[in-house]
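Next up: the structures, one after another.
Taken together, the values in this text are just the output of simple stated rules run on the coordinates, not laboratory data. This is a predicted model, so every value here is computed, not measured. Cβ atoms are built from the backbone, for glycine too; each structure is taken alone.
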Structure P
Amino acid sequence: MFAPLDWLILSLYLILALVAGLALSKKASSSMESYFLANRNLPWWWLGTSMVATTFAADTPLAITGITVKQGIAGNWFWWSWALTYMAGAVFFARKWRKSEVLTDIEFIELRYGAPGAQLRLFKAGYMSLVMNSIILGWVFRAMAKITTPFLHWNEILPASMYDFLLHYWPSFLLFGVEGFHATANLNHTMTLVALFAGVVLYSILGGIRGVIVTDLLQFAMAMTGSFIFAYLAVDYAGGMDQIVESIQEGYAAGGSQKLSIMPDLSTMTLGLFAVYFLVQWWSQYFSDGSGYLAQRMNTARTPEDATRGSMWFVFANFMLRTWPWVLVGLATLAIFPLAVHDSGLSGDALTARCAELSKGVADIQPADARLVCVDPEMGYPVLMKYALPAGLLGFVFAGLMAAFMSTVDTHINWAGSYLVNDIYLRFVRPEASQRKQVRASRWAVFLVAAISLLVASQIGSIEEAWKFLIALAAGMGLPQLLRWVWWRANAYTEISGMVASLLLTILMYTTYPFLQDALGWGELRAEYGLVFTALGSAIICITITLWTPPTPSAVLDEFQKRIQPTGFWPNVSGAKKEFWNDASLWFSGNVAILAGMLVPGYLLLDEYGKAIICLILAVPAALLTHRLWSSRRF
């Protein structure tokens, strides 16, 4: 339970978020562009920080703790490789999104393809706002349920009669929980999440994107400060870095070298996964060109240069600032808890029983909490908060995680609402609606998305398998979204065929692989290798279909080229190829600078000074080259 000081800090944060929404409600009501894009007048540091705050979801530190525990530090290359995707969005596309003057990235489809893109625009608006959006929020809600588990107990806060009444009459299908917890715990999670969600919806509806971004600035400051404070105290609670390294070396196979290694080992499977991350995953992401809420942020910029600067700040902060506090908590979790059991191959009841046996007498941590982390390593983050943080700091760090949760939810419901209003309601239902009706429809759309997301997210028991399916399903969207910016020959059928191909290939893979597994003795299908199958297969199909179908009409291409000034392979754009290769050089040097620079503090923390110096030698020249290339580009 929280101390009174913790409750005070949480209450102050919630009040500030609501005040921001109320203060900005009048300005947001002036037009739909003001509601969803803040009149395209935000400076680079506002929109870039908002991107960082949004991607810092409540599930992020928990997921990274789990990755570090199960796969060691090197397992984080799964998401470190996304630097290539985000850097591409900053270098190639940020200024182009701003020049497009579209309200949503889905509207861009008709700008690029003309009339043939109308039905694709309708389908993607519904799919992205109601399907993908709801599943993403499902993961965020599941993480918040885990975070609240050690702290908030509504059965102790509310009168017993009131809590029993709610427990008896609350619909069971609307219980948010963590697997393995009984109904009472689920109701605790549900009440916390519904209360937070109500607050998010209120200030999001009132303040529009301005309210979202202003609160994002506060949320980013709180969440990052809390992450650093917690990482320091978690390491201290575990006895310091030397003790952590010693405990991992003594407690895990091969002297813990695999857990402590930053670079992957040279075994075939690990090297194969590393290749997947850097050769396939980055371009097959459904946000490969900065689509979605990232494009929305880019479109709020004052100028194309502000859009690019904000995106570059986002890439820097996302990897250089956020990485190591979370990895350190993962290492502290490895050192404190008896997690070697995860290397034993046990699962289910056998894993639970072994965890219960090994958890006895773990530091001064209660056996129930130790078993909880042993079964689910992601719980190491909130459980360590309970033990390592004193009153006041606990409330502050928890408020930071709550802020991360709220910043992700408010962004997703505002972004999805913009699709429903701009790309469905105004485009296909009421194109003649007045500004007043547009703003009213925008607020109702945000509420509708929130309600649907709440219903879908409550079914979190099946989200994990659905998410694995959608990783492969969305793989067909990545390449077509890159091609439409750099290749004149790409048309609406490029995107349609990519999406359909990945759907059919995913169904084929998940239905036939179990038979091949039984017949040939293959192991379990890893999502990463499934991604390779669908991404490469979809790429071949979409390029083939593109060459078989007629190109986009010349009039549409001319208008697109005039407005966007695209780089790449365009017949009537002077210097397009040269600028594309200059951007490619900037993209490559920027990635080297970010990824090499990111490793420096990691090696210093592990006392591997030689490797830290090598990374610094790579990072500094790459950063200088990036600055020189940046200074010579046009916006």
Structure Q
Amino acid sequence: MGKSITQKIIEKHLVEGNFEPGKEIAIKIDQTLTQDATGTMAYLQFEAMGLSKVKTELSVSYIDHNTIQVGFENADDHRYLQSVAAKYGILLSRAGNGICHQVHLERFGKPGKTLLGSDSHTPTAGGLGMIAIGAGGLDIAVAMGGEPFYLTCPKVTKINLKGKLKPWVSAKDVVLKVLEIFTTKGNVGAIFEYGGEGAKTLSVPERATITNMGAECGVTTSVFPSDETTKQFLKAQGRERDWTEVKADPDAEYDWVVDIDLSEIVPLAAYPHSPGNIKTVKELSGMKVNQVCIGSCTNSSYKDLMTVAKILKGKKVHPSVSFVISPGSKQVIENLAKEGALADLYSTGARITEPVCGFCIGNSQSPQTEAVSIRTSNRNFFGRSGTKTANLYLTSPETAAASLLTGKMIDPRDLGMDYPVVEMPAKFYIDDSMILLPSETPDAVKIYRGPNIGDPPSNPPMSADISGVVTIKVGDKITTDHIIPAGSRMKYRSNVPKYSEFVFEIVDDTFYKRASEIRDSGKHNIIVGGLSYGQGSSREHAALCPMFLGVKAVIAKSFERIHSANLINFGIIPLTFKTESDYDQIDSGDELEIPDIRKVLSENKPLIVKNLTKGKQFEVNYELSERQKNILLAGGMLSYIKNK
């Protein structure tokens, strides 16, 4: 039997286990990436491990999230990151050099390699033929220390692309179609592997757009073949030596095969408040638009922005629309400028930001009250933009540009103009001067720590019993943005006590006070959730801050992969209802007891939860490997590593 791309790369990197879907395996990690919103804590955790240097082939620290300097916190953290990179053998991509995923695609990604990143959209590099996986910062710290990354061996879904995209339809529409088919839940433990004749018609940036938003489906990662198109992209980046062919065997077998005819896809949009809410743009046609934001790690490549520049050339933005562009990298900006496209964009009325995450994470450009904001980013969660009353629609750059001109949602095919064809450059203009190399005298480097930076909080070993209160009960599709907000609050990411004040702020702004009182009384906090609890960002603070507040268990109908792993890393046990109807029998404020939990886990026995308030009990499931049980018993990953 032939092998898939997924199986080939994973088997080449296996450290423990075999390629048996559903079983825990460990793989060697070749490369890591961090960004400043998650990286600060990751490096604090790496320092706590007491190593003198990273042990990966390549580790890159990017500053791309918190570049707005209001207060000292972000600037101090950036200085910390620069000193850590210099000391421990890490490359540093400075603020202004670009968004981590775009820059990594351009300058560092290598076909056939493994990449672990402290950002959920790390699978962007799958467009180059990498197995690129998002994880929590502590997992990245461990990987930088030379330890393998543990995951559930994935099932592999082949997405067989046929045909060719028609004019005005782009890669964003392809991945929105994938989301329409697979939705945002039920895909944990799977990898999407793209192939077919249609895949050959897509450029590397288009492939990267598709793999980027596979994260919204909840899959482990997504991957394309590395072929002649990949080779030409790397050659244009001056990196042809990094190319290797990666392809599936003709007789490879998959757990599921889905055919998508590219020629049948039409312009699509995700409507509020989930990337999985899909309609055709024609269905939304005529809706007044207040803001258009083009960019983010999903759609900010040279090809994306050059296409937009050609659509808008010689025209003006509709007077009712605020227009913002966040390019993906300094390289993108410089190549646009050299071709005159940057001037074309400015002349239309665009506001062009530095190449950062910015509007995507709600860290700038929040729309007006009750606005309709069309964005080319990957998430439209409630409140993510910084304006709770705003409605965010995710579209392609082509649809966004069409709406800019008309002031309303419009299918770009109805503009009545020829579609501008953009060819990829034979050679990009390249300037890596904003990527800093590690120090040649690391022992002389002093780590800078601003007053906002604290040590990673410690957690005691798991107690014999969990006994506490349901501090909050939430519904389905609770994202990490619901649990701990992004935006302006993220400047406190290295100050866990302060950042913890905002846990569940968007859902219930009294949570912090109640959780603190329960913790201080000596009881445990328990969270009850619905389906797909922990969607979205890899933000480990969505587990770290609840740990600080004394949360010991989360009982939900189901979990998303990264958040479940983060909970375990910080000593919080993720439990699922054996019978979903038991969810309805619990209320916020109920006192729960999980007796003998250490003993039950050690002996692999059924786990019973007693609802002391209701006088009832119910059984819960725990899907934990022996390694994960030991991590929980130790109180979390850092304690486990120190004990080990």
Can you spot which of P, Q the value 3.4 was calculated from, given it is distance in nm of label points 7 Å out along Cα→Cβ at positions 148 and 548?
Q
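Could you tell me which structure in P, Q was used to calculate percent of Cα pairs over 25 Å apart, for residues 124-427 alone as 48? Mind dumping the intermediate values first?
Working: P: 60; Q: 48.
This figure was derived from Q.
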Can you rank P, Q by relative contact order in percent (Cα under 8 Å, 6 or more apart) and just name the one with the largest value?
P
Read-out helix-only ellipticity at 222 nm (-39500 (n - 2.57) for each DSSP H run of 4 or more, over all residues; to 500), computed value -23000, structure in P, Q:
P
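Comparing P, Q, where is distance in nm of label points 7 Å out along Cα→Cβ at positions 52 and 340 highest?
Values: P: 3.9; Q: 5.7.
Top value of distance in nm of label points 7 Å out along Cα→Cβ at positions 52 and 340 goes to structure Q.
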